[in-house]
Structure P
Amino acid sequence: MRTKLQFYLLSLAMIVQISTSAQNEMLSHQAWLDFKETSVPEECQMSVFAMNVSNKKVVLEDWADENFIPASTMKVITCAAALEKLGADFVWQTHFYFHHENEILNMQVDCSGDPSFGSKVFADRNTPEKVVTAIVQALQKDGLTTSWQGDVILYPNEFVQDWLPGSTAWEDVANYYGGSAGAFQFCDNEYSLQFSSDEVGEKVEILKTTPHLPSLEFFNEVIASKSSKDQAYIYGLPESKERFVKGEIPHSQSSFSIRGGLPSGKLLFESLLREALNEAGVKWDGQVRWKEKSDPSPLEKDLKMIFVSPQLSSIVQHTLNTSDNLYANAILLTLGAVMRNEGSFESGTAVLSDHVKSIPAQNTPQPRIQDGSGLSRSNGVSAKSLSLVLAAASDTNKQILMKGMRTSSQDTALHYKSGYLDGVRCYAGYYDRGDELFAYAIMANGVSGSSSAMSRKMRAFISGVMNTR
């Protein structure tokens with residue numbers, strides 16, 4: 001009799017649990033329908049997917065198997081794949097060799113694609129000033145106290161200098177957010193262009209670049225405007241020395257700066273190293289250049305310095321928190337170099353595609369991945385794929401990813417990585433209730449009207465659905 005009663009009570013509890021779960025799913029789906037009807041313009045396409053990471057149960061899905069433009073939520077896949085495949089403690093190492101030949105010292109740089117080398121992001125690490133100071137001191141210790149005729153030779157190793165995928169928009173290529181990356185980054189591959197402006201409608205004057213970049217030629221078509229915003233853009237091909245600057249900056253400014261991007265850190269490194277050598281009283285007649293066929297391979301006996309990056313966990317958190325396109329693309333190229341022996345966008349995106357496909361999911365289409373940053377509008381990823389990648393991360397890597405995400409001020413349990421392009425608003429992340437963890441993605445393509453209002457509504461919807469469970 002007791003056995004039958006126990007069986008009955010257990011069955012009843014299971015029925016109640018199943019009934020509650022089904023009811024929650026119905027409520028979530030109805031909330032989604034209400035959200036789309038009241039908050040989403042008719043021309044806007046949306047998808048959503050949310051799941052309980054612990055029990056793998058799907059909380060909500062609609063159009064979740066369709067590929068949408070992910071914008072910067074693409075960085076979630078890039079960072080998650082890197083953590084799983086390279087390890088959270090992975091570091092980049094940039095080796096410097098001093099090679100003496102015919103009484104000339106050439107500095108050989110064994111490039112690793114480190115996004116943080118000579119970066120201003122990590123003030124306690126290899127900042128531009130610390131790097132060039134260490135190099136100058138090493139040269140002086142080697143006896144070069146007044147002059148140096150040698151070159152700095154950059155060895156790209158597995159990295160292919162394709163700089164950016166072909167789908168990158170022309171207006172993005174030469175600006176600081178363009179995300180150009182390769183074998184050698186320095187100073188975040190970024191410079192500032194300083195103007196002065198007078199009356200509204202008049203052409204402004206270019207004052208200087210910082211650092212000094214004498215090899216770049218600027219064609220200036222920027223005018224002064226009533227607006228207080230920076231509406232000037234830099235145009236130019238990665239390998240070209242010509243830059244065209246168009247748009248508007250505020251009027252009556254004695255100094256106003258915009259930021260430009262370069263395909264590598266080569267010119268920036270040469271400028272800052274030359275400046276540091278001049279200050280130390282060393283005249284340098286050489287240059288920074290890429291390896292040529294006639295250049296010998298570095299020898300272990302010539303190794304002078306090794307610059308080590310922060311661990312990948314810190315790089316990932318910076319990439320997600322600031323949505324750094326350069327760092328994301330550098331991570332992508334490193335995945336290609338390590339996993340496929342070719343640091344190219346083609347190899348890196350193949351690694352990401354394979355990572356997405358390795359996670360079991362029914363009816364999930366082949367992702368279209370063009371870069372690691374999400375800047376390309378040719379990227380296509382489903383909400384289900386984004387969510388499953390987050391759910392499949394190890395527990396340690398989930399914490400790393402979550403720490404890099406933003407947190408909603410209205411609901412601290414909501415952790416998200418946003419993705420914005422013109423007409424695109426996307427979010428992917430975790431919802432941490434303490435006892436339960438959820439992975440989700442919500443994507444909107446074809447957004448019109450107030451994008452900021454749409455963003456707030458999307459975050460509020462996810463928070464509301466999770467709080468009702």
Structure Q
Amino acid sequence: MRTRTLAALGTALLAVLATGCGGSGSRTQAPPTQAADRIQAARAAATRAADGTRPGGTLNLLGVLSGPQLDAYLGTFAPFEEATGIKIKYESTGDVYAVLQTRIAGGNPPDVVSNSSAGQVAQLAQRGKLVALDPFLDMDAVRTDYPDGLLKLSTVDGKLHGIFYNTAVQGLVWYDPKTYRGPRPPATWDDLSGWAEQASAGGTPWCIGLESGPNSGWPGAVWIEEFVLQQAGPEVFTKWWQGDLPWTAPEIKRAFQRFGAIATDAKQVSGGATAVLTTDFTTSPQGLFAKPPACHLHVQADFLGNALAQSVPGVVPGTDIDFFPFPPVDPARAGSVEISGETLALLKDSPQGRAFMRYAATPEFSALVAGTGQWIGANRRTPPEAYTSTLSRRAAQVYADARTVQYAAQNAMPPAMTQAFHKAVLAYVANPSTLDAQLAGLERARTSAYRS
């Protein structure tokens with residue numbers, strides 16, 4: 001079974017909300033036009049990336065995007081193509097890793113891959129299939145512009161093998177400002193859960209939907225990841241996804257229990273555990289706008305607010321939908337942020353490939369990524385004014401100001417471990433008394449998943 005990453009699932013959510021929940025009143029917005037000065041700045045950055053030359057030629061790029069998102073993505077490379085004469089030829093596939101493995105085995109890898117699983121990028125680097133970027137990138141600038149937690153993901157044997165081009169801030173808590181009466185933002189998880197406990201006397205505080213076809217369970221995994229990070233910290237979080245911490249460790253069990261205290265309690269979550277298990281993740285946010293509201297809070301990544309504003313008639317960002325970051329369980333963990341995103345990696349060393357990766361590492365390119373209205377630019381020097389919506393600008397600020405940035409654990413784990421994680425989330429919600437058995441099963445899966 002193929003495990004889709006959070007970035008790919010976010011794309012699915014955007015597509016469904018844009019076409020479905022608004023009915024005949026839905027309105028999918030075209031990507032905004034990029035500002036002329038930013039396009040010119042990107043051309044200049046591309047010229048510098050190619051050392052002032054026009055090498056020409058073609059660069060083959062393998063990725064998962066299609067439709068309007070692909071059009072927006074390719075638009076960020078147009079200044080590079082114009083400045084360098086290098087043509088970007090994009091190959092779209094639903095399963096990047098499988099196609100890439102076949103291409104590598106056949107001796108015909110693409111020049112560049114855009115992969116939403118940083119764990120897979122690291123595996124390729126460990127196998128010697130990727131070009132190290134350190135010899136030709138300005139590594140001082142890279143270390144300044146990107147969070148250490150993201151650089152470490154693509155660093156193997158002390159060499160960097162990948163650059164994030166976009167991010168999505170995970171675990172944001174969404175609400176309708178007209179109906180939510182709780183703390184904004186809560187200083188700690190106890191502040192939020194205390195309000196939720198009081199609010200449950202007059203209605204359910206939360207909506208959660210875990211259904212996602214073969215990837216069902218992933219939204220619950222996000223909750224658990226947030227609890228691990230927000231209560232145990234980045235060191236424990238990293239040891240966990242790297243396979244160096246047992247699933248039976250108390251830090252992991254407590255994270256499951258905190259999630260279960262909401263997801264299995266009919267007073268806390270709309271519809272109780274049955275609805276949590278059967279409601280599609282694309283449908284669950286609509287409970288915020290039911291008449292009367294089915295819930296007041298929903299956990300999802302930064303793209304949710306803009307998607308709802310585009311698809312639900314009458315929803316205005318900031319007025320009808322807003323967010324705050326997932327609050328720390330331990331106040332010392334304030335400023336800890338989890339993200340997903342796509343990594344660009346180079347498989348063939350060439351002047352074209354080097355110029356492309358240099359360009360991809362610039363804040364000028366990242367400003368164009370922000371200007372698409374689709375993503376948060378991964379470069380932390382991305383200017384706030386490049387973002388096309390207030391919600392995106394605020395999410396980008398959460399990312400830029402974070403004290404620690406960690407990549408989504410389920411995307412960094414080996415695929416077999418991720419699949420076992422998702423299944424355990426579902427089994428636990430269905431029967432909370434099996435938690436110890438679920439964790440023991442995950443521990444058995446760990447011993448084999450990290451060996452393959």
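For distance in nm of label points 7 Å out along Cα→Cβ at positions 123 and 171, which of the structures P, Q scores highest?
Across P, Q, distance in nm of label points 7 Å out along Cα→Cβ at positions 123 and 171 peaks for P.
Out of P, Q, which structure matches -11000 when helix-only ellipticity at 222 nm (-39500 (n - 2.57) for each DSSP H run of 4 or more, over all residues; to 500) is calculated?
That value comes from structure P.
Check the numbers for FRET efficiency 1/(1 + (r/R0)^6) of positions 43 and 395 (r between Cβ atoms, R0 = 25 Å, to 0.05) across P, Q and tell me which is largest.
Comparing P, Q by FRET efficiency 1/(1 + (r/R0)^6) of positions 43 and 395 (r between Cβ atoms, R0 = 25 Å, to 0.05), the maximum is at Q.
In terms of mean count of other Cβ atoms within 10 Å over residues 267-274, which of structures P, Q is highest?
Answer by largest value of mean count of other Cβ atoms within 10 Å over residues 267-274: P.
Given a value of 25 for percent of Cα pairs over 36 Å apart, calculated from one of P, Q, which structure does it belong to?
Of the options listed, only Q reproduces it.
Upon calculation of FRET efficiency 1/(1 + (r/R0)^6) of positions 107 and 315 (r between Cβ atoms, R0 = 41 Å, to 0.05) from the atomic coordinates, which of the structures P, Q produces 0.95?
P
Using relative contact order in percent (Cα under 8 Å, 6 or more apart) as the calculated read-out, with 24 as its value, let me know the right label among P, Q.
P
Since every read-out is calculated from the coordinates, none of them should be taken as a lab result. Since the structure is predicted, the reported quantities are computational estimates derived from the model, not experimental observations. Cβ atoms are built from the backbone, for glycine too; each structure is taken alone.
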